[in-house]
Structure P
């Protein structure tokens, strides 16, 4: 198996509410392939899909109750601590729930966490050990 991720699908409780969050808060535009039952966003090299939680669980053959911490987070890295502060403030002003305010962290970086309407965690981080190559342009949260 090649080491590659091509699509991340989030099971969401309310598809329209989640679509609105990613469009209005993050400023992302859905792909034309989106329908009333699934929404796709092109990121840098992968796609993010939003799909009703019940339907996704049914498709996978598992229970849909998905309570508590899901055991993963998504991350959006930026180029400085100041950019973390600015982006988190902008997202909060647009209605994002800030789970953890920006702060210096044990691994040597600076980060914050926000949650989408289904409490999926997004880390907004500056990692001084992660070079930014420019491939993230166009997939940034605005």
Structure Q
């Protein structure tokens, strides 16, 4: 077994035995077992073991860490149903500029764009808006 695997097994065991309130405390307990580690190594081990500090002590978190949507509500701004998506292609490296230019025209029904390197995904509100945006783009081709 590699030193890393031994250390991680010991960390798991220590966290299951008794509450550990700091990384320093955990480093001391590892040292007592002859398994020294630096703080950056310990941090990587804790991430790899899916350990989080809860209630003032480190715990192994068995479930996946996902912030509930309810807790993110202050970050949300709006939602728009999209009935049409269009894909535009352009020269490599130009997608961001093209997307910003298209959005700056403030075409009726244009909801937004997502730019890659040479591709722009255009979201519009309705079939009529899709026709307007498509016509504007075709004028330039």
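Coordinate-derived values only; no laboratory data. Given the structure is predicted, the values throughout are model-derived calculations rather than measurements. Cβ atoms are built from the backbone, for glycine too; each structure is taken alone.
State the single structure among P, Q that was used to calculate relative contact order in percent (Cα under 8 Å, 6 or more apart), giving 17. Derived from the structure labelled Q.
When distance in nm of label points 7 Å out along Cα→Cβ at positions 17 and 121 is calculated, the result is 5.0; to which of the structures P, Q does this value belong? Could the numbers behind the result be given before it?
Numbers: P: 2.1; Q: 5.0.
Answer by label: Q.
For which of P, Q does Rg and Dmax of the Cα atoms in Å, for residues 9-88 alone, calculated from the coordinates, equal 19.9, 63? For Rg and Dmax of the Cα atoms in Å, for residues 9-88 alone, the value 19.9, 63 is produced by structure Q.
Could you figure out which one of P, Q the value -5500 for helix-only ellipticity at 222 nm (-39500 (n - 2.57) for each DSSP H run of 4 or more, over all residues; to 500) was computed from? This figure was derived from P. Looking across P, Q, the calculation of Rg and Dmax of the Cα atoms in Å, for residues 49-104 alone that yields 15.8, 44 traces back to P.
Among candidates P, Q, the computation of P(r) over Cα pairs in 5 Å bins from 0, in percent that gave 2, 9, 17, 22, 21, 16, 9, 4, 0 used structure P.
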